[in-house]
1. If we compute distance in nm of label points 7 Å out along Cα→Cβ at positions 75 and 99 for structures 1, 2, which one ends up with the highest value?
2. Given -9500 as the derived value for helix-only ellipticity at 222 nm (-39500 (n - 2.57) for each DSSP H run of 4 or more, over all residues; to 500), which of the supplied structures 1, 2 does it correspond to?
3. Of the structures labelled 1, 2, which one yields 1.17 when Cα Rg over 2.2 N^0.38 Å, for residues 3-66 alone is computed from its coordinates?
4. Upon calculation of percent of Cα pairs over 21 Å apart from the atomic coordinates, which of the structures 1, 2 produces 32?
Structure 1
Amino acid sequence: MARVRTYSPATLDATVTLGLLVAAARRERRMTAAELCERVGITRQTLRAIESGAPTVAIGTVFEVATVLAVPLFDRDPVGLATVRARLNERLAVLPQRVRPVAEVDDDF
């Protein structure tokens, strides 16, 4: 039996919003669902799921569809995105690689 996954309202709002952006961009470019599916290499069912905001579609697939349609994800400028990525890599470099739970100290004497 498949495990049922629940998502927070904020996650669902984000996926629905991104789906609406994808649907609007596709229609504005007068691209049929079949054309977009062929170009990206997905099924129409997957495209329907993306456009309806299903949170179960692989993030790489959603990003590829958004990129093909020129839907802005983070920064329109590739240099800006590279800068953000570099800053995040620097930030991660100074943080611990592993996070361990804090051990509870028994100081009850």
Structure 2
Amino acid sequence: MGLTGGQAEERACRYLKGLGYEIVARNWRCRFGEIDVIAREGDVLVFVEVKARSANRFGGPEGAVDPTKQRRLAAAARRFIQKTGAELPARFDVVTFVGDSIRLYRDAFRID
């Protein structure tokens, strides 16, 4: 059986903390959507999407972060920055789980 969304996010936070990230928020919501994890890595604000699959049979979880999802995440990230007044450079990471394997895609996509 695969991880639930909440379990995957909890494991992702532990993993990111182990890499030196500071978790700022989890499951942050606005009218544009939800950001799974917001963290800082040094002087960079990192918006993290967490995806889990029990197997790779139908494509990896990273494929679920398609251009439409990227636009929604970017809009939500802009809103977070607006609401908090954060003045840090920002990037988007994706953490994926397939079975027991975890993978971090740093700077997974860019928004113009």
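Nothing in this text is a laboratory measurement; each read-out follows from the coordinates by a stated rule. Model, not experiment: these values are computed from the prediction. Cβ atoms are built from the backbone, for glycine too; each structure is taken alone.
1. 2
2. Numbers: 1: -18500; 2: -9500.
Going through each structure in turn, the value belongs to 2.
3. Values: 1: 1.10; 2: 1.17.
Computing Cα Rg over 2.2 N^0.38 Å, for residues 3-66 alone on every structure in 1, 2 gives 1.17 only for 2.
4. Working: 1: 55; 2: 32.
Label of the originating structure: 2.
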